[in-house]
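No value in this document is a laboratory result; all are computed from the given coordinates. Everything numeric in this text was worked out from a predicted model, so none of it was measured. Cβ atoms are built from the backbone, for glycine too; each structure is taken alone.
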Structure I
Amino acid sequence: MEQFDSIVVGAGPGGSTTAYRLAAAGRTVLLLDRAEFPRDKPCGGGLTIRAVKLLPFSIEPVVEARVDAMRFRVGFGSSFERKCRGPVVLMTQRRRLDQFLVEQAVARGVEFRQGARVTGLEADDGGVVVRWSGGANGTGGVARAATLVGADGCNGVVPRLLGLGGDYTHGVALEANVPYAGAERARYEGAAVIELGTVPGGYGWVFPKGDHFNVGVGGWDAEGPHLRRHLAELCAAHDVAVDRLADQRGYRLPLRLPGSPLVQGRALLIGDAAGVVDPLTGDGMYEAILTGRLASDTILDLLEGRITGLDNYETAVRRALGPLAAASWGAKVAFDRFPRATFMLARVPLVWRAVEGLMRGELSHPGAARGLARGPLRAIQALARAAGDPGRAFKSEP
């Protein structure tokens, strides 16, 4: 039986960067993924600068576009645009990004097995044993490790086998790619378009890429049957014929509930497997990379004898993401219940500076904003409370 310090299941941004950090610290790491790489994943493909700042290396080779302007519109009507002090989002494609991240992990000494589907997991106080089918030789394998990282998404096998990950609610999204035609490249170059007040519990978007742009809609779980109609309406508002859409894909967004357990013995969950997708934006890559860093720090503390268990990880995630989840849930229900009033508050330039600070990693959550921005932000919080604000519970997490 092979032996490792840690096994990471799932080679998305969270899994690969966690494996990289552990290997960079001198630990032996096995990274498993059921897919054959390169592979694509449903995702808008944007990394905020706050996410990029968390990476231990540059992703410049796979960046296709930079966003330094944001265009917001409500109900396909009133709109405003905000220019940024610099790029706030780097656009890529998951097929390219995830392959690149795996390559960096392997270069650091991570053992990567693709096409490996986990079929069994045994955990005790001393570590974990993982079994899988497939892989390079097609016969599968078995390995033991002191720790396990579940990074295979909310529908992955690790959360299910650990008995974790059930305390979620969900959002849904549908996206597609559109090859540039005519003046479209110039129209969307450098800007991300956000359409508010068009999808209950969410928004529509248009993101620029290298040779195409990405369009999508997302909202409450109950909107699943209506997403195609919402996407068609978005396309009509941007003069895009639906027969131009390519690579249409729908997916669910896992949103953890307060108190959701993330640790079981010597195993823990990160990223989508932990349900840490931002409820307002639907962004999960920042949260995946951040929880991966918190996980690797905790695992290294355990392996080096500074702590005796992984419970510290759960506390670290709640402290790092709880205030942001609280604010995002509040803004989400405020936009949903009072879209135009919230939109008018959000267009105040001082509020945009706070939002820009969040995207650039200069603020950890909206409550950290100072000065005159606090007034309109508090007004949005008041609208959230009037809408039933589900984010309040995150403020009382331990």
Structure II
Amino acid sequence: MNEQQRIVITGIGVVSPNALGAANFELACRRGVSGLSQIDGFDTGAIKSRIAGVVRDFDPAGVMDPVDVRRVPRLIPLAVAASKEAIAQARLTIGSDSIALSRRTGVALGTGGGGLEFVEEQYRRIHQGGKRSPFAITAGTHGNLSSEISIQLKLRGPSHVISTGCASSTDAIGHAMMTLRAGAADVMIAGGADACIAPGILGAFEMLGVISTREFADPTKASRPFNRDRDGFILGEGAWMFVVETLDHARRRGATPLAEIAGYASTCDAYHRVQIAPDLEECTRAIEESLAAAGASADEVDYVNLHGTGTQLNDRLETAAIRRVMGERADKIPMSATKSLIGHPQGAGGAAGIAATVLAMHSGWVHPTINLTDPDPQCDLDYVPGVARAHAISCALCNCIAFGSKNSALVVRRI
């Protein structure tokens, strides 16, 4: 594949429950720092799930005009902050000073919940007689969310929202790859953002039976992927954004590639609204096709970033799927569940795992899966329990599984 078809990441930006900034995120993950805490932003009296991965010490007015902040859902300032960091790292000059590049720079935002917390607040005001926002439609409609990022950053290229549940941000990066290869843009700001920690949303997840409702004196212990006593995921929020471009474009402007997005694939089980098909055919096919697209074999994979939500069924089936694809090598590959540290940021979860993976490539350390003290016998891979491990990564698989029977996988290589 020539340099005009090879797609690379040249910048990473992070706004996470356990750290602000990409470098801080890498260090927090390596140290096993959890970003989970008791919810204190609203009354949780009617909700059993009272722990979440909340982004704290973040000032939206620091990245956007306070007037604009009131008109958009919370995920937008999170995504704008992460995008600005990624752009700065990539040393990308865009906006009014470079109209030509601005027109060739697009946005691919992956989000699962979008502006649902904003909409929920508007409905609360309707029923309680409060003052409503005239921006309820623009803030609550998924398709407009990428435009908010484009407006803030003065980007005039394609501006798209990918909303495929928990696979949204992985799919957004895959969409960015295809857009660049098609020549429709020179640069894409791609990744994921979600911020849906709100009473009605938590209550709905409780009704589905997929979210943890246990009480923990120490909230950092609540997210427990692959542990025997796990009882569901912990809802999180955050933004993980990337500057993505062709290798040829990066080299022509003197940028330093951080990693190559070597392969991507997506499938659908066409089975169930919230469950993985037990035959594992399509979730394994997504992994196999992402490897094939990367020109890689299972033998080349030396790290896997897992979806690892902490639900009973998901963790067991993902483990079985990885074993089926990796064969005998499955026991020799270190793997991590980033959600043990940050909770489940819904559509942004894939981007969080990709960020953790690319940063691990450069630090030489893979982060641990915390709270894994009593593994489920059916979850028997090397999840790097408890403590980070020094490990060189040349080729990594980032796996994602979503509601609606969706499966997405992405392969990144060190470059």
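Comparing distance in nm of label points 7 Å out along Cα→Cβ at positions 150 and 390 across structures I, II, the highest figure comes from II.
Once percent of Cα pairs over 16 Å apart, for residues 246-301 alone is calculated for every structure in I, II, which label goes with the largest value? By percent of Cα pairs over 16 Å apart, for residues 246-301 alone, the leading structure of I, II is II. Which of I, II yields 27.9 for mean count of other Cβ atoms within 10 Å over residues 110-117, as computed? That value comes from structure II. Assuming 20.8, 63 is Rg and Dmax of the Cα atoms in Å as calculated from a single structure, say which of I, II it is. So the calculation was done on I. Computed over structures I, II, relative contact order in percent (Cα under 8 Å, 6 or more apart) reaches its largest value in II.
Thinking of I, II, which structure, once distance in nm of label points 7 Å out along Cα→Cβ at positions 230 and 318 is computed, gives back 0.6? The read-out comes from structure II.
Which structure, out of I, II, was mean count of other Cβ atoms within 10 Å over residues 238-245 derived from, given a value of 32.4? The read-out was computed on structure II.
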